[in-house]
Structure P
C-alpha cells in the first residue's frame, strides 16, 4: 500500500529483537575496544553478498556503482579478532557531498548473512547488491545522494529509531519512520539522513529485484 509518493510501507518479516541480537553478536568487539571511534559517525556492518568483498579488496567502490556516481577510499584498517574494521570515505559526485564512515567485515559474516538472505528469499523477495546494517550515532549524517541501483529498489528495515523530528529526508521532504517498519524506496530519488538523537539509529539496508 502506498503511504506517500516517496516510499511504500510493506509488512515486516524481521523483528527488531532478532536484528538487534544479530547486530550485537557481530559488533561486540568493536564496542569493547573501539567505542571511542564511534562518535558522530556511521558504522556499516556487512551482511552479504560475497562478490562485494572482491570489490573491497580492490579498494574501488562500495557496492557495484556505475562510473561517475562516487569515489571510494579506505583511509585506515584495524584488525580485530572477530574481523576487519575499515575507515572509509565516499565522495558522492552528483551532489558534491562527502561521507566518512566505518565498515566492518566479520570473519563469520556468511553465517549470519545467509540467515537474512534465506529469510528474504523464503518470503518472496529476491535480494540483490550489497546488504548491510547501518548504525548511526548522534550528529552522524549522510548528505543528499542517490543510490544508483536502478532497476532495483531499496529495502529498509528500521531496527532502532529514536523519536526525532525527521529520520530521513526523501525528495526534500522530512519523514519520521518508526522502528519496526519496513519500507521500499526508489534509490534514484535524492535522499539524506541527519541523525540528531543521543540514542543510535540502526537500520538494515539492501536492495531487491521487483
Structure Q
C-alpha cells in the first residue's frame, strides 16, 4: 500500500434539471463501470491539528473502513481503506463512536463512470440532492498537472465547481439537514442502524 497516494478530487453540485444532460455527457465520454448503493456512518473530527474523515460503510453488500486525513473540502486528502466483514461492522461503529466526533448516517446511490486517462466520475444521488466527484489518484509530483487535467474535464461536462471549502461545507450542511441523520450511540439508534445494515447486506 502506498501511503503517499493522493485522492485528487473536484466536486460540483448538479441541479435536478441538469441530471439527465450530465448523465448523457458521461455516457458519451466514458463508460459506466459500477452502480452502487451505500450505507455510511461518517465521523468528522480532528486529532491535534489534523482533520479526519472516517467512514464505516457497506457498499453493495461489501463492508470497509475508510480514513481520509486533511481538510474536509480539500482536493488532495490522503486515503487509507481496510476491508471488514459485515459481522465486524457494528463493532467498528462502536469503536469510532468513542472519538466523540460529529457522526452522521447517510445512504447514497452512485453511478461510477470511467473516463479517459484513469479518471473516475462518481454521480451521487442523496434524496433530493445530487452532486458529482471527478477524481484521479495521483502521486505528490503529479498533483499540479492532474488538477489542471481534471478542470478541463469539468469544463467539458459543463459543471460549476464547488470553489471553496465554504461551498463544500454548505453542501454538506444541506445533506445533514435534508438527507442524513445524526448518530449519538443510543440503543434505539443502534437498532435502527442494525435494520439498515441488514437491508444493505447481499
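If distance in nm of label points 7 Å out along Cα→Cβ at positions 43 and 99 comes out at 0.5 when worked out from the coordinates, which of P, Q was used? Kindly include the intermediate steps, with their values, before the conclusion.
Values: P: 1.9; Q: 0.5.
For distance in nm of label points 7 Å out along Cα→Cβ at positions 43 and 99, the value 0.5 is produced by structure Q.
Tell me which of P, Q gives -10000 when you compute helix-only ellipticity at 222 nm (-39500 (n - 2.57) for each DSSP H run of 4 or more, over all residues; to 500). Structure Q accounts for this read-out. Looking at relative contact order in percent (Cα under 8 Å, 6 or more apart) over structures P, Q, structure Q comes out largest.
Here semi-axes √(5λ) of the Cα gyration tensor in Å has been calculated and equals 23, 20, 19, so which of P, Q was it run on? Computing semi-axes √(5λ) of the Cα gyration tensor in Å on every structure in P, Q gives 23, 20, 19 only for P.
When distance in nm of label points 7 Å out along Cα→Cβ at positions 83 and 179 is computed across structures P, Q, the figure 2.7 traces back to Q.
Any read-out appearing in this document is the output of simple, stated calculations on the displayed coordinates, not a laboratory observation. This is a predicted model, so every value here is computed, not measured. Cβ atoms are built from the backbone, for glycine too; each structure is taken alone.
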